[in-house]
Every structure is written in C-alpha cells, then in structure tokens.
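Q: Presented below are the structures under discussion, each in the form of structure tokens.
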Structure I
Amino acid sequence: MRLKYIFASIVAALALAVSCTKEADQVLDEIKLSTSYVSIPMAGGSAQVTVTASQAWSFNEIINIGTAKAPVMAALPKWLTASAISGNAGETTITFSADATEAGRNVQLQISCGGKTQFVNLIQGLSTAALATCKEIMEGPEKNYKVTGVVTKITGIEYGNWFLDDGTYDWSTTEKNTDGLYIYGTLDKQGKSGKNNSIAAWGIEVGDVITVEGPKQIYNGQVEMVNVTVVKLVKALLSLDVAAVDVEAEGGEQTIVATVKGDTFEYESDVDWIYLSDYNQKAQGKVEVSFHVDPNLSYDERVGTVTFKSSSSSQTSEQKVVFTQKALALDGHLYELAEEIEDGATYVLVTPSGKMMTNITSNYGYPAAAEANVFGDYVITLSESYNYTFEAVEGGYKIKQNDDRYLYQQGTYNNFNVSAKVPDNGSPVFTVEFAEDGTITLTNVDKQKSLGYNETKNIFECSTATGLETVYVYKYVRSEGSVLKTYSYKKATSGDLAGKSVMIVGVKDGKYYAAVPVSSNYGYPAGLDVTDKLEGDVITVKNQENQWILTKTAGGVKLEQPDGRFGYYDGSHASFQIAAKDADDALVTHILTANADGTWKITCGAGSVRHGDGAYTTFGYYTGDNGTAPYIYVLVEDE
C-alpha cells in the first residue's frame, strides 16, 4: 500500500510538472515504451526503460529541465545520464542514472521515431517547492522554490520573462542579476509554456506583488527560475510609464506619468540634483510629474533614484525610477554664474547669446569673441586666455588678464589698452553694477564708457554706443567634481621626437618660459612663465594652447601650432614666419639635435630656435650666439 501511495504521489507531481501527459500515455505503432514514468531514488541510483521501435530513433528535445533553458536541443540535463540516446529498429534497453540530490527534480524527455513522438517522464524524489526568499534562492542549490516579491522589470511579453525582488538581496553585488531574480518563462493559466502571452494572460505589471513557484537554474552566470507557475497575484496601487531614464550631461526636464489607484501618492529623490519642477493631475488617476535634472559637470556618470509610493488602508505599492546621467564630455575649466564680485576672484565675461570675451594678445585692441559652452548656471572653457581677475581698489575694481596685465583705457578710443604697469595717464578703474536679469554693467570710471558686445564686428568694446549686448560674470571654481583636467609634459634629453606633442621651454634668470604659438602671420613667440608649474622634470598645465606638435616630414619635423599652421625661418628675419597648413615641407622642415646639457638644437635652414635674446624672454631664429638653446618637454601621453 505504501508503494502504491508513493507512486501515486509521483504521478500526481509529474502531472503538475509537465504539460503533455495525455500525449505521453498514447500507444504508437512506430515506437513503444515499457513505461512512460521512471523514478530514481533521492540517494541516487538507476532505472530502466525498454524502447521498441520500427526504425531508427533518438532523443529529440528536453522540456522543463532545471539546468538549461527550455526547450533546447539536447539529450539530457547535466544531472542525468543514459546508456543510450539513440538506436535502431528493434528493442533497446536504456539505463538512466543520477547521483544523490537534496532536492527533488524532474524532466520530460522526447523520443522521435518515424515522425512520431513518445515521452519519458523521469523524477528523482518529490519535486515540491520550498517557500524561500530571493537571497535563499540566489545562494541555494538548484531545486524548486516558491517566492513572493515585486515585479521590477518585464523583458519578454510572449514567454513571460521578467524580474522579481523581495528586498532580501543586494543586486548590486551581481553582474547578471542586477534587476532582481530573473524569471525565464511564465506558465499561462492553463499551465502551458511558450508563446502564450502569459504576461497579458495574468495581467502582470511592474509593481505587482506576485508569488510564483518553479525550478532554479544558473545559465551563463545568471540565476533564473524557469517556467514558473503563478500562485498568487496582488495588483499594484501604482504604475509608472518608465522604470529608468537616460539623461544627457546638460540635464533638463524629465516627465514621468504615474497611474495611481491608492488613496495617497508620494515621491522622493535621493539626490539633490534631481528635484520636482511641475505636477499635473490628469483623468483616470493619471499624474504627470516633472523633475529637473541639473547639469553633470563631472568626469563621471552619475545615478539618482526617485521613489514613488501609493497607499490604501491595507496595502502600499512602491516603484522607483533610476536616472542615469552621462558625464560631461568636455575637458576644461569650470565657472559658476556669479551674483556679486569678490575681491581677487577670477571670472569670465559671457553674453546671454553665448559670446565670451577673450584676452588681448597685443598691447591694445578690442577683445575677440569666443563661443562659450554654457550649461545652465555654468560655463566650461578650454583656455585660460578668457580669465579676468577683479581686484578691489578705491572707487571700483582693477581688472587683470590671465597674463597678469591690466585693462585700462586711454585717450578717446573705445578699445582697451593692456599693460603690467598702468601709465599715469591710463584709466584702469571700473565699476560693476548688477541688473535684475543677472547681467552686469561694467563702466570705466574716468571715461564713463561701458563694456558691451558688438555683434556686427564680433568684438567687445568699452564705449558709449547703444545696442551693445551686456554680459554675465561667471566665477572660476575649483570644487571637487569640477572639470579641471591637467596635462603633463616631461623633459626629453634624447630620442626620436617626431610625431610628439611638446612644449618648447627656455630658461632665463632661473625662470622657465614656454614658447607661445604666434597668432598673426609672423612674430616672436612670447615666453609664458611656467616656473610654478614645474616639479622635477615635469611641467603640468591646465590646457594645451601652448603646445607644439613635431609633425614628421621626410627630412625631419615641422613645428606645428595648435591652429595647424607651421613656424619656420625665412633666411633673413629672426622672427617666426607662420606658414599655411599646406606649406611646402622643404620650407618648414626642422632638424632636432640633442645637446649634451639636455637642451636641443632646433634648426630650420641656417637659423636655430633660441630663447632669451638680450633682455627679452621671447623666442626667435638666430644664426649667431643670441639667446640659449631651449629644452623640449614631451606630453606624457606621447612618451
């Protein structure tokens, strides 16, 4: 009696576990089985089935296996072995074997012969589900489980593929199960698997609380429950139109549509750079909630989460939306919109239309306009030649360029003069007045002329003219997370430097000066003092605007500026002549020779690049002993 009872239980369990019992019981002329059901003890062992076939036969396909995806083309699951998986006409006895197991398991095998199919149902122990948590399933053996959790993500409608979470496991510690416990296949209400649109059949939605039962498997490192049976479904009081959003570095608005079925509706951001900007109640319980995302001005992608909740007297539903914001692609220097001027602080001046005032390179002129990279209340620049430092003095401010020269006005001109020491007849004091819209009026005290952008001429001027565009001031910041990339150049004393990015550096009176590329068609490259940027044999700067490229030619290298033009010696002038981008190589080719003291001889024709002629710190081409040979510092990335 006991044996009959156990057998009946096994058959009952199999009837629940497999979906083709009636077809398996049928008798076919092409192929007959001594039994359709095979039981192997939990302690391990073997069992036999005799196949009687009219022609060649083979195992075809496995359904509902617990160690591989179902259905798949395979002979056996990994826990089961067989003495034969194919044969010829006649009788063949197959011995199935399995090792001991702590949990019940089963599989249904298909045998094909002459276009017909028979089924063998194998079971080892009773395949009963254990009530468990996600943590227990993730860390436990491969067996049947029953689990209750929240639907976090739906990935496949037809087969019923989705993710479940009950809050007991830290999914961030996994590479594969980042969205929760993966449900690979959901049986429909008739217990069938496959393309049955089981998600729609059950009405499963993200946020629902659901109890499912099925076997665990591990596939390609991902823990899964396969072809689960839905035991219980509790509909959520809340659903959202998205579960995750990707946001550009510039930020902006993101609207989320929520369907609310509970009595309350709450939402909360876990970061300060995502915050509510608008809320609209719509018909049929729908709510449009808009969030503002600030610009991401760091090098790294960042993630924030907004949690939504809806509650009734007996239930609370919760859903999250994950905001992933890209990192700003630009390198450069960060400035924040200012509402006041601080003594000694550095600023850039930018019009509402996005034009940025640059430094004056000569002794006087109208500052040119550069395109500003504006992100909300921030500006990014790639150059320090836009910086202006405001120094408080009696009556206003003195304004200094990045090269430590002061702006002033002289005579009746509307341009600026620039000098390290303002002459007695110069007017260097400016007042600053903030308007309600955040722009400033920058006025020369003596001349009573104000700064503005002249769109027609694409320059900045200080005049009494009307129709000029005013400016905002953005303060230079160095806070953690700022976009402040640096570039390092290491002294080279030998080797092939062709193709390298370099700084050409001279030394005078113990100070180090880097050659500044020439902006006009000819000139003596100015020497930028980089002494405070030197540590050991390495110079570290915040930009590459004073970098030269030693572009390789057939006979040597070309001195290429950042603008793509080339410096060369014309045979008669000591100044650099600047050639077009398509200049003849023979004209601009230089020969590099390492000197014993670590400097370099850089010759073009009969001229040699030297630094510090007389009282100057500029660079030129000389045929005599004027100046000294320069050092060459190579960009560390090019070493």
Structure II
Amino acid sequence: MSSPVTRHPATTFIIALLVTACGSQPRPEATITVPVVEETPVAVPGSEGDYTALLDSIHSLLQERQLPPAASILREIQRDKLTLDEQARHSLLWAQLYYLRGDVTSALVSLSLEQLRLSDMSPESRWQVQRETLRMLSASGDTLAVARTANQWLAGSSEPGHRAFLIDRIWHQLQSSSLTQLRKESEKASADSHWRGWLDLSLIAARVAESPDIQVAEIQLWQERYSEHPLAGSLPGGLELLDELANTRPERVALLLPLSNALASAAQAVLDGYLAMQYDSAQRGWEPQQLLVLDTDRYADINTAYLAAVHMGTELVIGPLAKETLAQWAPLQAADSAPLLALNWLEQQPVDSSGLYQMALAPEDEARQIAQLAFDQGARQALLIRPAGTWGDTMSDAFEERWQQLQGELRSTAVYSGRSDYSSSIKAALNLVQSETRARKIRQLMGTEVEFSPRRRQDIDSVFLLSGQPAEARSIKPLIAFHYAEDLPVYSTSHVFSGQPSPQLDRDLNGVRLVQMPWLLQQTKLRQTIKASGATETLAAMYALGADAFLLHWRLGQLRASPNNSIRGHTGLLSMDERGRVHRQLLAATFSGGIPVPLRQ
C-alpha cells in the first residue's frame, strides 16, 4: 500500500509531460514500459486474441476492488499483441489500478504513455483517455494543469457533449484556483489567446465585490476583446445572467436575526459581516440599498417576522439564523411575497420551494470534502475518531456515506464522550489493548519479564478526526502519536481551528490536513476592516456568512440556473443544488507553525 502523500516529487514533471504532449504532433511509437505491480502472477484467462473480454474482466475486478488479480493479469498481457485502442484501454486500466491503490503519480505515468497517440485512436478511446487524465490531474491537486490540459483538448473537439464537459471542467478548475495562482499564470501566459482569455475572464468573475454595473461592463469588454474565443457567444458559470440580475437587484432587503437571545453574538456577527460588505460596496460605486433589520426574538415566529418585512416593502428576506426557528417556516402563497434566503438548512424540504434559498455553514459538507481530499491523496483504510452525540452522528454519517461512495474502507472507529476517555477509545480502536493482553499472557507463561513494545493495528493508513471543538483536537492529536500512529496522516474539518490564530496553543495540530473557509486563509481588506473594529475572531465564520449573504442577495438566480455555476465567497466556493441549498467548497489547508495555511498558494 502506497503511503498517502500531498504531492509526489515526480508529479510536477509528469503533469508537464502530459500538458506538453497534449499539444504535440503524433510521433513514432516509442518502447513502452508499464510500471510493474509486485503481485503473484495468475494465468491469463480467455483465448488468444480475445482481448476485449479479457480487458472487460480486468475492469470488473477493479470495480470489485480485486486489485491483486487485476494487477497480475495486466502484467501478463503482451502490449504488442493489442490494437492501438486496446493499448489505450490497457493503460487506462493500469491508471485506475494505481489510483485505487492510492498512487496518483503512477496513474499519471500510465496515462502519459498514450498522450502522443491520441489523434490515432478511435474517438471513443481518445475521449476515455482524456477524461481519465483530467480526473487524475484533478486528484493530484493541480487545478491549473487540469484547466490548461482541457483547454488544449477543447480546440480539437467537435462533439457538443464533449465540448460542454471540457468547458465546465475548465471553468470549475479556474474557479477553484487561488487568485495568486491565476495572476501568476496570467503573467506568464503564452501567445495562446484562448488560454489567456480563460484566465482574464476568471479574474473578472473573481471580483465579486465589484458593483453589478462594473462587472457587467467588464464582461462586455472581455467579449469584445475575445470575440473569437469559444466562450464569446455563451459565457460559463451563469455570467450571461448578470446583466439581467443587475437590473432586477433588490433595492430593499430585510435581515431577520435573533438579536436578543443566546444567539445574539452570532447574529450580531452576521449583521456586522453584511454591513461591512455593504459599506465596502458603497465605496465601489454600488447604488444605495435600503436595509431593514428585524429582531426575530420580538416576533411570535419566523412567519410573523417575515410578513412584517414583506409589508414594509422588502424584496428579499435574509434569515433566520437558528435551525429551530427556520423549522417553523410556512411558505406564503400571496402574490406579494418575497424570496427567503435562510441562513440555515431545513430538515424537511417544503413542497413549494421556488422562493426559498438555504445557505448554511453545514459541517456535513466539510466531512464529505475531507473524505475526497484524503482519498485523492492516497488514503484508503481509515480510522475514524469522533465524539458521541448527535453532532458526532451527523458528521460520521456524512463522512461514511462519501467514503463508501469512494469505496474507501473504514477499519475502526473510536467514539469518545469526554476528556476522560480520549486515550482509552483511541487505544481500543488501534487494537493496543489486545497487544498488551498478549504480552501479559506471554509473561505469565514464561514466568519472567519480557521486553515488550505494543503494536498497533497495521491495516489503517489514515486518521479522520471529527472533533467539534479545538480543545478536543489539541488533546487528541498528540494521543494519536503517543499510541504509535504518528506516521499516519490526520484529516479534520475546520472545527479544529478556533478562528483565533494561536501558534503556541495549536502547535500540537501541526501536520493536520483540513478544509478551511477562504475568510480564515486569506488576508482580505474586508477581513482586516472587521478585525480592526474589535471583532471576535472566534465568530469569524459568522462574519463570513453575513458577507456572503450580501454577495448572494442579487446573484441567487445565477446559482439556481445550474448546479455547475459557482461564486467565490468568503465561506467557500458557492454553488446551489436543485433544492435551492447553497453548498460550499472549502480550501485544502494544513497546520504549519500552529496556524492553518493553504496547501496550494
């Protein structure tokens, strides 16, 4: 089993080889050496020449995660007896095998064998190789390599479905790239006007704080400059909707927040984030907007507060914050009702949700994302550490659902109820209790002291720490090392970080890999403004939520138009599902020097 790594030293070279090959002319076939997997060989089934059935059987073995026999059969096949398309499929199967083993680098090596021969393959084989190459590049974490490669293939693609796929993939990867990456790439962009056009448009789209009029004008100028670009007639990500949305932007917005009860501090942080974004927008030339703030604690329920806002001429209502308050929501059927952007998620979706949008700092999204992050980095056999209770159940269910979809294996789970059983729960999950028991039996049998070092279970390659509180994570992370698992990568959600940089307090979290919202990883002017006003850093997520509510107040239609559309927000890359729920794609990060920093700048 390959050890999970963030990036193999050879990966950058392989990506460069792939990208270079994508734009190259076909060359005479070179001698190909397929990377060897050391397994016990088995007899190759099927008659000579029946390679389609043989390759199908290998595919079935991979689907069933029967990796050793699949590797043995692949190694026994003589490539010179295969047709060009069969050779392409052979390399694809090797790539899939390596990816399932957690080795993205070798998967890319296998696919690189086919890059110089794409034009000679059948269209179906070429598309399969291209799609799998993009998938492996995405797993490597190099978003720009994915976008750059897809852009080169787009130029030679005529099939509408393939072109739509490539355009969506390019745009999503550019949206997922940091602004630093995009700017650096733009500065060194070659004479390829199409690639430069992609970069320029993505930088325009990233300026979400600009006024609607300015952003629409910038997009129109882009279309004039890049009139021959593949996107000139059909903009990606819903950008073609911005002109209409700008003209119908709500002029009066109401915020419904619990400003008098136990959630008052969090609600005030949401309000401050919204107001800071609104003030910043005024400095950028936005047209004035009327804002009503209603304290939901002064109303009988959310419906009464909502009606009060509507009767005051509100065109968009934002809130409430508490899930319990939102649960009382009953959609208004009147023609003069206003859309509702809730700041939490309903457990049960109403029958008519056309005017309902839901944005939450859903921890379940994070649990799914660390599962994907870890799997792409090579993790396959997991130890899960989680708290007892409803929150732990919810996080565990979300993680396990995604982990099973990826076909990762959950080998053991440690559930703790408090500080007193942190150590014992981890010790039991690592099978150290059994190891110590065996040692005692040996001592009893021999009647003497025997030198003994406990041995943890060896069938895990990663640890998922789903702690809901930073204090828990600070105590548990050292215990993982203490119990002989210091060599395993540890993954967690943003909840292990308080929001307040504390290098000394969080030094024991160094090396933990997590997902984190951009607000806490990027020193933006808006964040500095709020921080200078005396903001509580532990409420950073609430400030970011309020700021994103402002960003979305006129862009909800952009996200609702397609799940593929996205907006760079302060809480993450925002997109919307068919039910009107806003999801966040957070940034991959790691603790270094006691603070979380982006894995990729």
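Laboratory data are not the source of any read-out in this text; all were calculated from the coordinates shown. Everything numeric here is computed off the predicted structure, so don't read it as measured data. Cβ atoms are built from the backbone, for glycine too; each structure is taken alone.
Q: State the single structure among I, II that was used to calculate FRET efficiency 1/(1 + (r/R0)^6) of positions 185 and 305 (r between Cβ atoms, R0 = 35 Å, to 0.05), giving 0.15.
A: II
Q: While we're on this one: I, II: which one has relative contact order in percent (Cα under 8 Å, 6 or more apart), as calculated, at 13?
A: For relative contact order in percent (Cα under 8 Å, 6 or more apart), the value 13 is produced by structure II.
Q: Figure out for me which of the structures I, II the number 49 belongs to, where percent of Cα pairs over 47 Å apart was derived from the coordinates.
A: Numbers: I: 49; II: 22.
Comparing all candidates, it corresponds to I.
Q: Something else now. Identify the structure, out of I, II, from whose coordinates helix-only ellipticity at 222 nm (-39500 (n - 2.57) for each DSSP H run of 4 or more, over all residues; to 500) was calculated to give -14500. Before the final figure, lay out each step's value.
A: Numbers: I: -1500; II: -14500.
It was calculated from structure II.
Q: I have 5.1 for distance in nm of label points 7 Å out along Cα→Cβ at positions 233 and 593, calculated from one of the structures I, II. Which structure is it?
A: Answer for the origin of the read-out: II.
Q: Let me ask something else. With FRET efficiency 1/(1 + (r/R0)^6) of positions 425 and 497 (r between Cβ atoms, R0 = 41 Å, to 0.05) derived from the coordinates and found to be 0.25, which of I, II does the value describe?
A: I
Q: Mean count of other Cβ atoms within 10 Å over residues 89-96 computed as 14.6: which structure among I, II? Don't skip to the end; give the middle numbers.
A: Details: I: 14.6; II: 23.4.
Computing mean count of other Cβ atoms within 10 Å over residues 89-96 on every structure in I, II gives 14.6 only for I.
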